[in-house]
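Each in structure tokens, the structures are laid out below.
Each value in this text was obtained by applying a stated rule to the coordinates, not by laboratory testing. It should be emphasised that the depicted structure is a prediction, and the values quoted were computed from it without experimental measurement. Cβ atoms are built from the backbone, for glycine too; each structure is taken alone.
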Structure P
Amino acid sequence: MATEYDKKLKVYQFSDLSRYTFKQRLVIRTAGLALYVLINLIAKTIRFEIEGWENFEQIKRDGKIPIYTFWHDRIFLGTYFFRHRGILVMSSESFDSEYTARFIQRFGYGIIKGSSTRGGIRALTEMIRKMRDGFPAGFTLDGPKGPRYVAKSGACLLAKKTGNPLMSFVLEPKKFWQIGSWDKLQIPKPFTKAKIFISKPIYVSPNVNDEELENKRKELQIALDELVKRGEQWRESEK
């Protein structure tokens with residue numbers, strides 16, 4: 001969990017909006033606050049169950065820091081469940097990402113600017129440096145624009161460079177709405193149940209070559225696919 005000193009760092013502070021017009025600044029501030037309020041209102045009513053928490057505890061016992069990995073469509077509940085742990089996430093430099101970054105920061109996350117499509121190498125380098133300083137990291141593996149449920153390799157490279165393990169999770173709400181976006185974003189219905197499934201940590205050796213790194217990406221893909229399947233089976237069993 002982030003200390004008071006950590007919270008003063010730039011990554012936990014709202015970015016400067018001076019490059020935007022007055023109308024754009026108003027939209028960013030209003031949307032960021034509205035999303036934060038919406039997530040809080042709904043998520044506080046959710047009844048959570050957990051499976052695999054011992055995998056998270058094992059990482060701490062090993063003296064390591066988790067690299068949280070999940071799919072973009074689970075960002076609603078994922079942001080709430082792991083709030084106020086000082087987790088650093090990548091956010092692109094687009095207009096839409098500005099208000100997304102703001103509601104995420106209100107939940108205690110840090111923002112590093114960059115994505116797989118823009119500024120990615122610089123952002124990943126900064127995240128490596130921050131993890132070596134003791135900060136946890138999080139990745140929506142198929143973000144920011146898909147393809148849906150296809151893991152990118154950035155998290156595996158971060159694991160290689162830092163020695164910290166990949167920790168995959170899926171949050172499955174029993175009842176939810178689904179938005180018609182590329183990721184089919186899930187918004188849980190108020191007062192529903194949700195279950196979080198956490199997989200065993202995946203370590204990446206610092207000496208792996210490109211082929212072995214790709215095999216680790218595939219292992220991560222399989223782990224998340226399995227969690228999605230388990231989540232769907234749980235949801236069906238709850239009907």
Structure Q
Amino acid sequence: MSYKTTRALVLREVKFKEADKMLTVLTEDEGKLPVRARGALRKTCKYSAAAQLLVFSEMTLFENKGRWSVNEASTIEEFSGLRKDIGLLALGAYFAQLLEAVSDEDSPNPEVLSLGLNALYALSNGIYPPEQVKAVFELRLMCLSGYEPLLDSCAACGATELAAGTRLDAYGGVMYCKACPTSEHSKPLELCEASLAAMRHVVNSDSKKIFSFSLEESASRRFSRTCEEYLLTQLDCGFSSLDYWRNLR
């Protein structure tokens with residue numbers, strides 16, 4: 001039996017028995033963990049606010065026979081803006097599902113947690129358009145999870161000056177210029193110059209600057225579609241929260 005204190009983002013909550021919750025949390029030092037929050041559904045529970053979906057908390061965890069339980073917890077950031085808009089909340093839930101999908105137990109990735117927190121903060125506070133936050137989060141998450149696309153040059157001819165009509169192969173994660181044919185089994189996603197520049201910015205910039213750019217409407221739509229399609233293709237699965245968010249629009 002042991003205790004540990006860690007900071008964690010709640011990615012999932014499920015009612016368990018009469019008054020407990022089973023949480024999936026993303027911690028700084030242990031990666032993804034399943035945690036039981038005993039009594040979290042009782043009105044008298046002192047840490048109930050810290051054991052909610054999309055809340056970043058400091059938790060003291062108790063381990064017994066390989067199972068973790070919350071002993072006490074305090075809220076660090078609630079991202080309250082998400083709870084005032086059902087569309088933002090749905091998008092936040094999608095971010096949580098993605099973080100859960102790419103994270104493993106006993107495999108901490110502080111950069112992934114930091115990306116999730118920064119994206120939720122930007123979303124909650126309306127710093128950037130929600131669609132832009134979503135696309136940046138999707139693409140950068142792929143980079144941090146080992147699926148970084150190669151955007152520097154054409155995979156066929158090696159050209160580095162890529163103009164409108166350039167295509168990203170969603171399967172291979174490589175670029176093809178307009179003049180070169182894609183591979184037989186590719187899934188080409190066409191980009192304009194501005195949307196390609198935005199993708200390169202997200203892939204190559206310092207983590208503090210990845211959200212800081214602007215696009216005209218048509219380029220923004222192309223950028224958003226490409227980032228989403230690339231992620232869904234690479235992970236090869238769907239997400240219920242993404243479907244729900246789409247239905248709200």
Structure R
Amino acid sequence: MNLEGKSGVITGGAMGIGKAIAQLFSSEGCCVVIADVDEARGTETQKEIEEGGGRCLFIKCDVSRSEDVKNMVQKAAPFCDVVHILVNNAGIWRPGRVTELTEETWDQVLNTNLKGIFLVSKEIIPHMQKAGGGSIINVGSVAGLVGAREASAYNASKGGVVNLTRGMALDFAKDNIRVNCLCPGLIESAQGDMVVAHYAPGKDPRTAMTTWQPLPRIGTPQDIARTALFLASDESAFATGSIFVVDGGLTAE
């Protein structure tokens with residue numbers, strides 16, 4: 001699953017799943033661009049990848065803002081030369097039922113998780129079309145497939161990601177652009193800790209996460225990164241419009 005000679009843009013790449021994807025892609029020869037709102041962590045991730053011998057550029061970007069996205073792509077294009085891979089990973093989780101959510105929180109979640117994919121894809125797909133094809137990986141969630149209690153905005157955003165993926169795959173298949181959706185379960189990360197703190201207050205996140213899915217261990221960012229590598233590589237050349245669930249068996253129950 002070598003990515004030698006390829007370039008990729010990873011949103012939300014400063015930490016967690018995005019960082020693991022950036023690091024793994026780089027180790028497989030990919031030139032990576034990280035887009036994230038967290039400047040400190042993004043800069044540190046770029047430094048770590050460069051110290052490991054990879055090519056990496058961090059660009060501060062809020063994917064919910066069209067001007068930020070346009071600026072990011074303008075800077076990424078000359079660094080990458082050609083964009084072969086896009087990982088739409090940027091996302092946030094906020095709890096709340098529809099009767100409790102503020103309009104501001106609803107907009108924040110939908111604008112980041114769903115609108116962000118639209119804005120970034122809109123700017124990068126033309127570059128892929130000129131290059132003769134590419135692979136887009138939209139990071140969804142099991143919450144977009146089966147739902148989760150007290151997470152209405154998140155459920156709506158990730159459900160939208162799943163079906164947006166299908167529509168994009170149909171629209172750009174003729175351009176040799178593959179679009180797939182990667183749906184993680186509960187993963188060891190800062191966001192995973194927030195979820196546990198909400199649903200199991202007072203419990204140790206590691207202990208709680210271990211018992212929430214059939215496989216008796218915690219999912220890691222590296223688990224998701226390895227699946228992303230498969231989808232980015234030519235090994236998945238006939239896969240498009242598909243939903244890849246990596247959740248330790250959570251949705252099987």
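Computing volume of the Cα convex hull per residue in Å³, for residues 57-128 alone gives 100 for which of P, Q, R? List each step's numbers first, then the result.
On the way: P: 100; Q: 108; R: 86.
The value was obtained from structure P.
Identify which of structures P, Q, R gives the largest calculated value of Cα Rg over 2.2 N^0.38 Å, for residues 49-184 alone. Intermediate results must be reported in sequence, preceding the final value.
Details: P: 1.01; Q: 1.37; R: 1.12.
The structure with the largest value is Q.
Using relative contact order in percent (Cα under 8 Å, 6 or more apart), single out the structure from P, Q, R with the greatest value.
Details: P: 25; Q: 15; R: 20.
Ranking P, Q, R on relative contact order in percent (Cα under 8 Å, 6 or more apart), first place is P.
Matching task: 3.2 is the computed value of distance in nm of label points 7 Å out along Cα→Cβ at positions 65 and 81. Pick the structure from P, Q, R.
R
With FRET efficiency 1/(1 + (r/R0)^6) of positions 73 and 225 (r between Cβ atoms, R0 = 25 Å, to 0.05) as the yardstick, tell me which of P, Q, R scores highest.
Going through P, Q, R one by one, FRET efficiency 1/(1 + (r/R0)^6) of positions 73 and 225 (r between Cβ atoms, R0 = 25 Å, to 0.05) is largest in P.
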